[in-house]
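Values in this text are rule-based calculations from the coordinates and carry no lab data. Fair warning: this is a prediction, and the values are worked out from it, not measured in the lab. Cβ atoms are built from the backbone, for glycine too; each structure is taken alone.
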Structure 1
Amino acid sequence: MTEAFIGAKLAILVGDKIVTILRDDFPTIPYPDHWDLPGGGREGNETPQECVLRETFEELGLQFAHDDLLWAYNPPESWFFVTEKPNIDLESIRFGDEGQCWRLADISWFLESARTVPNQPDRLRKYLAVRKRYQR
């Protein structure tokens, strides 16, 4: 999986909730002041998994293994991964220097909010349609 792509995102599901990040409110970035998921741009020859795991660690201080990535979706140029962590220690989150804050939000709120980065709800819905197959 080292083909061309620009970045990757990770949906961290905690039961019926999702870990979200409020993007910075700078007019120079896409979707300022919108709710997004951990992840970001590819560095060097990273695989999609390496990219999303590195970005998640940088943004939230959470370290996951490749095996934690339960589901992947590859629309053009970017990757979307999902992990299910019902027992995650939220106290271990160490928010990085990108974004305004993080929130554990209801999945339904994330899917319907006008301030969610537009492509993320559709990607998450694809996983939710098959979720029972991947829950551990």
Structure 2
Amino acid sequence: MFENVTLAPGFSPDPTTVRGISGGPQAASEIAGRAETVTGPCNGFVDTQPDHTLTLTQFFNYLRLQVQSSEDTTLVIRGPGGTWCNDDYSGKNPGLAGQWLSGTYEIWVGSYDETGFHPYVIRMTTQKD
């Protein structure tokens, strides 16, 4: 597991970032329990344990979580209310934006190739661009 973060509304700095290395031996669809969610397909390979945990102390009316990497990455997030996957939110990198319930979210960042491991940064922001 890499860095974990706890955020409350009005957090600083905004954006907040964490870093890690994508990939692992487990199919993302197995972690998610399905091949696709309403936010996108559960593609790629991830670690068996989450790369990060994100704890939100309160409800967020808007929060954007976006992976930035020079390689094509995928995303699985499991938390209050369900599981969400994404692939190409922005170019070849995944992300999710919208309302988030308070609680703890487990985050996996995947690679398409089971033997591919790529550095990434996750940006979390309340800014809408």
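Some observations on this one:
- Label whose coordinates, when distance in nm of label points 7 Å out along Cα→Cβ at positions 21 and 109 is calculated, return 1.3 (choices 1, 2): 2
- In this comparison of 1, 2, the computed figure 32 for relative contact order in percent (Cα under 8 Å, 6 or more apart) is attributed to 1.
- Label whose coordinates, when helix-only ellipticity at 222 nm (-39500 (n - 2.57) for each DSSP H run of 4 or more, over all residues; to 500) is calculated, return -6000 (choices 1, 2): 1
- Value 41, calculated as percent of Cα pairs over 18 Å apart, for residues 13-60 alone, assigned to which of 1, 2: 1
- Which entry (1, 2) yields the derived value 2.1 for distance in nm of label points 7 Å out along Cα→Cβ at positions 5 and 29: 1
- Which of 1, 2 yields 22, 15, 13 [semi-axes √(5λ) of the Cα gyration tensor in Å, calculated]: 2
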